[in-house]
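Q: Have a look at these structures, which come just after this line.
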Structure I
Amino acid sequence: MARFNRAVLSNGLTIIHEERDVPVTTVMMGVQYGAMYESEEEKGISHFMEHLCFKGTEKRTTEEVAKELESKGGELNAFTSEEMTAYHVRLPSKHLEIAIDVIGDIFFNPIFPLEDVEREGNVICEEIKMYRDNPRAHSALMLKNDLYEKPFGMSILGTESTVKAMTQSQLLEKHRAIYTPENSVLCVVGSNSFGDVLKFAKKYTNMSRVGKKLNSLNVIKKSSSGSEKRHGLLQANLCLGAHFPELTSDKRYAAEVFNAILGEGMSSRLFMEVREKEGLVYGVKSVLDLGRNYGYLEIWAGCDPPNKDKVIEIAKREFANMKNLTKAELKVAKEQVISKAIINSEGSDAEAIELINEEFATKAENLYDFEDNVNSVTLEDVQDLAKDAKFSEFWVGP
């Protein structure tokens, strides 16, 4: 059983902590603000701020931020999702203090130098081009665009035009309004005591800043399809998607089981039918993307263009055939989902991500009920997800 603790500092910052015996610690700070909070005109601003938070603070240069943590063996990184932006480092537990100090500093006190705003804007535009040039990544993004209206249906990175239009003052104003203690969570997973976590959190993150707690924009569903022809490709990269239960829904656990059976791994129905029996693809799988007020299942495959329609037909057939799931298959799938979660929790960084995701969606402690919730899924729960699905499609190919 995990040793879990929580507290709220006087400034409103939530602290969540999982104590474990391995002397490796992940310190993660997250703000409940991501791409789904952005208007179409400001699309990409969360991700832009994430990049700039590493570009120096009031007391550290860019180089000092990296050196102070990497000299202690630290692995420093960050990510932006639809619902949050987070910064984290994994390092030996004995270096907890410097980890909370530096992560707290880049989180609350970045200065966004003008030259870095201009330079990093160009870097992000290159990142946008990189994903656009990747047919697999581009087809997945365009599928999301087929499933949801703008601005949610747009890329987390924004567009080249929205990124280039952002100014230093705009970015700083947004950061100071959003990156407040009340909007944020400090998550620590490692062998440190909760007393030490609180001591260093109070020392390095107990700042006061009044901002505003934002509501995410409305997520408007749709179902459409599209395609894009490109010269020089040998495969059709196709994505199919259907709306699925949100992270706040009790049906989310049935969705996990459904996805495991349909398209996770070499024993999945999609892999066995499309690759092993028909030999139509090298890779085929399904993945879930679930948030507080959105959810969808994506099926991806790459195939010879003349086989595209047959692959789509089989994928839809196997999705529909989930309504014929047996109790024996359900039992195996539950064990698969639970076991994968256990393996994933081995790393302190992966566990911190799960805890902070759960905290922003519901409550971090709910993560420890995952096994019970999966085991409570019934045959009918999974079968019902196969009924009346309306698919969106997008493919990129020659």
Structure II
Amino acid sequence: MQQEPVPFERLESFLEKLGLTQQALAVLEPHREVFTSRQEAFGQFFLDYFLGIPRTRLILEQNHAAQRHKKALSHWFGALFSQDLDRRFLTYLWNSGVRHVQLSLDQRFVNLGYAVTRQFCQRLIQEQVPAPEREALTALVDRMLDFCVLAATDSFISMTSRCDREMIQGIAHQVRNPVTVIGGNIMRLLKKIPPDNPNRQAYETVLAENQRLERMVADIALYTEMFQGEPRPQPCSLVQALDRAVQHLREAGRLEGVRLRLELDPALPPVNLDPKDLEIIFAQLLENAAEAADKADPRVEVRSRPGRAPGFVEVEIFNTGPAPGPEQVQELLSPFSSSKPMGTGMGLPIAGLAARRGLGSLSLEAAPGGVRCLLNLPLAGGEAAGPA
């Protein structure tokens, strides 16, 4: 499996949030040797502790590797207290987290390891640092170890998410191929069957279900990619994103027969969202609303108003038709739950995930004559949204 690149910007933001600046690290300078001179003792202390846990003992003793692990732990401890927290060290720390995944090491044991390291450091400070300097040094070392925990957890999540993503994408690819072949063969068979043939309806049903399965595979792949990918928020125009989504759906024939009314204020300030996510939100919600609209009065309306919290805008997407009961609302926002016979049950979950990736939210509620989706999205720069 290809390794993820080191996310320097994210790791450096952790350093900034924890206040681990060069000025803050100056507290460590007079005491670096307190730690580096004890790196071998740390390696033995750490090894002895985890040899006492059956699960980690198996990992440490695999292929008689306990002493090799001790050497690596000693080196890590020495590097933490002898090097600057620059990109070279961040790469080293990130790769340590990758190694934990490769060893199938439970992240809970990794976090426990940092707790053990904290105990060792506190004991060193208590024994070897003058009393007036202990408090400031202890606080700094705690922040350094907090950063290590964040970096290790980030590495763990990134690597395991990549494994999950590759697995699901592989399954989707393997399912898509036979589904495509089946659909193509059914269509060829249908061309040879006259309209009055009693078997034709059965073939049409199989074809419709096959097409539904194709859409479901595509939706699962999209949901997985979004769930495990990193959003890139930037100022986006709601009106332009909505127009692009409408154009795409019209070209695909997904809005045929639907009376669409758009009432977004062109003067709305931009929202802060990944542009792809915003278009996905509108495309999924509009298609879902069009499919669910009352056949006798197929209307879909989109309007905006100030959000429920300062710095947010609320977009309402209303469609005519039967409204879900209170017990159905949460189900419809969950994957694979659909009120439509040929639905995939992924439209609302995909839209909700895209909104959450941008720190927004999506809710569903009954409305007079139909149902409405309420989309709350953050404005770029925290601007206030005027009335629409």
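Q: So helix-only ellipticity at 222 nm (-39500 (n - 2.57) for each DSSP H run of 4 or more, over all residues; to 500), computed for just one structure, reads -12500; which one of I, II is that?
A: I
Q: Of structures I, II, which gives 4.4 when distance in nm of label points 7 Å out along Cα→Cβ at positions 204 and 308 is computed from the coordinates?
A: Of the structures listed, the value fits II.
Q: Out of I, II, which one gives 21.0 for Kirkwood radius over Cα pairs in Å, for residues 156-371 alone as computed from the coordinates?
A: That value comes from structure I.
Q: Given a value of 1.00 for FRET efficiency 1/(1 + (r/R0)^6) of positions 140 and 260 (r between Cβ atoms, R0 = 41 Å, to 0.05), calculated from one of I, II, which structure does it belong to?
A: Comparing all candidates, it corresponds to I.
Q: Also, quick follow-up: Comparing I, II, where is relative contact order in percent (Cα under 8 Å, 6 or more apart) highest?
A: Evaluating relative contact order in percent (Cα under 8 Å, 6 or more apart) on every structure, the highest lands on I.
Q: Suppose you compute Kirkwood radius over Cα pairs in Å for every structure in I, II: which one lands on 25.3?
A: For Kirkwood radius over Cα pairs in Å, the value 25.3 is produced by structure II.
Q: Match the computed value 1.65 of Cα Rg over 2.2 N^0.38 Å, for residues 12-67 alone to one of the structures I, II, and report its label.
A: Only one of I, II returns 1.65 for Cα Rg over 2.2 N^0.38 Å, for residues 12-67 alone, namely II.
None of the figures in this text is laboratory data; all of them are computed from the coordinates on show. Quick caveat: nothing in here was measured; it's all calculated off a predicted structure. Cβ atoms are built from the backbone, for glycine too; each structure is taken alone.
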